[in-house]
Structure 1
Amino acid sequence: MRALCAAALTLTIAAPTAALQDPHPTFTVGSATAKRGEKALGQITVPAGSDAALDIAVAVVHGAKPGPVLALVAGSHGTEYASIIAMERLIQQLDPAKVRGTVIIVPLVNSPSFVQVVPHLNPVDGKNMNRFYPGNPGGTQTERASYAITKQVIEQADHVIDMHGGDIDEHLRPFSYWTVTGNQAQDDASKALVLAFGLDLIVVSKDRPSDPATSKYLENTATTRGKPSFTAEAGYAGTVMPVDVNALVNGSLSVMRHLHMMDGKSAPVTKPVWLTELLSISGNVGGIFYPEVHRDQHVKAGTRLGHTTDYLGRELEVARAPKDGIVLYVRPVPSISKGETIASMGVPGTP
C-alpha cells in the first residue's frame, strides 16, 4: 500500500513537469538545425532523379520561447523579385531572442528561374513550381521540390504564408488571397491572418482543390492539411521597390504579432475590399501588345484594357473588361503570344 501511494505521489508530481516540457528544444528543416534562441541557415536538398538535383535555401529562426510555427515561402516563381528580397531581409532582421515559436523562411524555391531569368516556369523541366503540389518524389525536379517543401516545410508548420508578386510580364498592385474551405474555425483563423497582414485588396478563393493529395498550389497544400494560411502578392514587372518589399516584411511581422510570436500589436487592414470573383483576360493572337489601363484602375464592363497589333502596326485585337472591377495587374511588356494573359481583374463583393 505504501509503495502504491509513493508511486501515485511520484506520478502526481511528474505530470506537471512533463506538461511544461518544450515540444521543440531543437528544430530542423533540411540541413538547418537551430536550438532555442538560435538562427540556423541551410538548405533543403532535392535529390537528382530524371533531371538534376536542386538545393533550396532555408532559414530557421527558433525563438527563445515556445510558440507557433510559421512558414514563409517565396520564389516559387524566380523572377517575382520583391518577395524574394523581402524574405532575405526578414531572415536578417529577425532576432530569435525576441521570438516566441519558430519561423521557417524559404526565400527562393525556384533558383533555376531566378538564375536564368525565366518567368513563371522552372526552366529545368518547363513546369510551374506552384502547380504541382503536394509533389512526387519520383517526378521531375519541380515535382520533387514540391514534395520536399510539403514534407519539410508545410507539414512542420502551424501557419503558412505563400509570398508572390507581379512577374516580369505583370504590372501588379499588392493584394492577398484568402481561401475559404467551409471549415469555420480554420477559415476564421485564415481570415484573421490575412487581415493582420494588412493588404487592402483580398481575393476570396472558394474553388481550390479540397483533396490533400491533389492540392496543386503551395498555399492550398497547407489549407487542405488544416493549417490556416493565405497568399500575399506585392512587386511588379521585375522591380524591387521599397514600398513592395516593406509591405511584405511588415505584413509578416504584423502576422507574427497577431500570433503572439513577437511583442507589440499587429497592424491589420481596417477597411478591406473583398474581391469575390477573379477574372483573367487572355489574348487570342500574338504580336505587339499596348496596355490602355494601369494597375489598380477601376473599370466598367467594356472598357478597353489594351490592344494587340502585328509587327507592322495593324490592329489585330482589342481586349475589353468583361465586367466592372479593379485591375489587379496588366501586361506591361509589348511581346505577347496567343493565350498569354493580358490582365487580371477582381470584382468586389461580400465574402
Structure 2
Amino acid sequence: MKPTAFNAIHKALNAKMVPFAGYEMPIQYEGIMAEHERVRNQAGLFDVSHMGEFWVTGSQALDFVEYATMNNVASLETGQIQYSSMCLETGGIVDDLLIYRFADRFMLVVNASNLEKDFKHLSGIAKNFDVELQNGSDGMALLALQGPQSKNILQKLTVAKLDNLAFYHFGIGQVDGLEMIISRTGYTGELGYELYHDPAGSEQLWKALMAAGEEYDLGPIGLGARDTLRLEMKYCLYGNDIDETTTPLEARLSWAMDLNHGDFLGRDALLQQKETGVKRFLVAFEMQDRGLPRKGYEIYSDTEKVGVVTSGGQSPTLKKGIGLAYIDKPYQKINTELQIDIRGRRLPVKIVKPPFISKKTS
C-alpha cells in the first residue's frame, strides 16, 4: 500500500488505518458519528491525496477533453470547474471526474480506484489528438477542509479573498506561505475547500490548518464519515452507484451531460437509450422502520423484485436508515412505498426526493 504525505500524521493521531484504492488511509479517528457531526456543525479536515490528477496540454486539449467527457467543456471559463463523466462507447460510465480549466491546460481529477484504468482509457483517445496527457498524481497532495466554519479557518492563512471564490471555481494562491490550487469544491454538501499542493509542504499545511481551526473545533475526518456525508447528499460513489454497467441517464446525471454540445465517446448509445426509454433509475429511499440497508440488498413490490441497493447505511443527521438503489421505471416515483429484504425480513421503504438533507455549499 502507498502512504500519502500525511501518513505519519494519521498514525500519530491513532487513526484506524485501512487499505483503500492502493493506499493506506484513515477510516476514522474518534468515530464516524462524531466526525460526521463535526463536519455538519463546525469543520473537518480530510486527507484525500489518494485522488488522481491528470494534466492535459497541447493545441487540441479542449477538443480532446470535450470528446473524452460528456459535458460542455467549452462553456467553462478559466478558473472554473465542471463535474462530468467519461463513458465507454456503450454509454457505460468509466469514471466520474472534475475538470479544471486553466488558461493553457486542463486538470482532470479522477477516482483513486480507477486511476490506472482511466489513464489507459484516456491515453487510447489521446492518440487521435494533438495533446500531451500526463499523470501528475504522485506530485500532488490534497486536503479537503469542509464545514460551515471552513472559510473562517482558511481565511486566517491566506490573503486570497475567499468571499469572491464561487462554488466550483478555483484560483492559485498561498496558504501559510505555500503556493497551491484553492478550490471551492467538496464531497460533503457543506461549505468547503480543496487544497492541491506539493507533498513537500503537507506537514506544514496540516499543522497550520489545525492551529487556525482550533477555535472552531476543527478535527481530522476519515473515510467512514466521508461516505456518510456524501450519501446524505446523494453524491454517487464509483463502484457502488455508478460503473461501466450503468449509464448517466440511469444514474440521473443528465444535469452533468450535454448531448447537444458535439460528439463525445458514448453519445450515440446515450441518444439511443434516451429514445428507446430508460428502464431503471438511481433513486434515494428512506427506511420506514428500523433497519440498515446495505449494498446488494434487494427491493420488492410485494413479491416482485424491482431493484437493488447500491449504497446504504445509517444517516447520522436523520437518525434513520437511508440508501440509493436502482429501481425499475414503474416503481421509481417519489413517495412510492416498497419493501427491502434485510437478511430474510421484508421492511418498508419509501422513495424520497434527494438530497436527504438541504445543501449548504454556499
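In this comparison of 1, 2, the computed figure 0.94 for Cα Rg over 2.2 N^0.38 Å, for residues 56-255 alone is attributed to 1. When FRET efficiency 1/(1 + (r/R0)^6) of positions 40 and 192 (r between Cβ atoms, R0 = 30 Å, to 0.05) is computed for each of 1, 2, which one produces 0.55? Answer by label: 1. If relative contact order in percent (Cα under 8 Å, 6 or more apart) is calculated from each of 1, 2, which structure is the one that comes out at 14? The correct label is 1. Looking across 1, 2, the calculation of Rg/Rh (Cα atoms, Kirkwood Rh) that yields 0.97 traces back to 2. Could you tell me which structure in 1, 2 was used to calculate Cα extents along the principal axes in Å, for residues 32-143 alone as 50, 30, 26? The structure behind it is 2. Name the one structure among 1, 2 that helix-only ellipticity at 222 nm (-39500 (n - 2.57) for each DSSP H run of 4 or more, over all residues; to 500) of -5500 was derived from. Value -5500 for helix-only ellipticity at 222 nm (-39500 (n - 2.57) for each DSSP H run of 4 or more, over all residues; to 500) corresponds to 2 out of 1, 2.
Every number here is computed from the coordinates shown, using simple stated rules; none is lab data. Because the structure is a prediction, the values reported are computed rather than measured. Cβ atoms are built from the backbone, for glycine too; each structure is taken alone.
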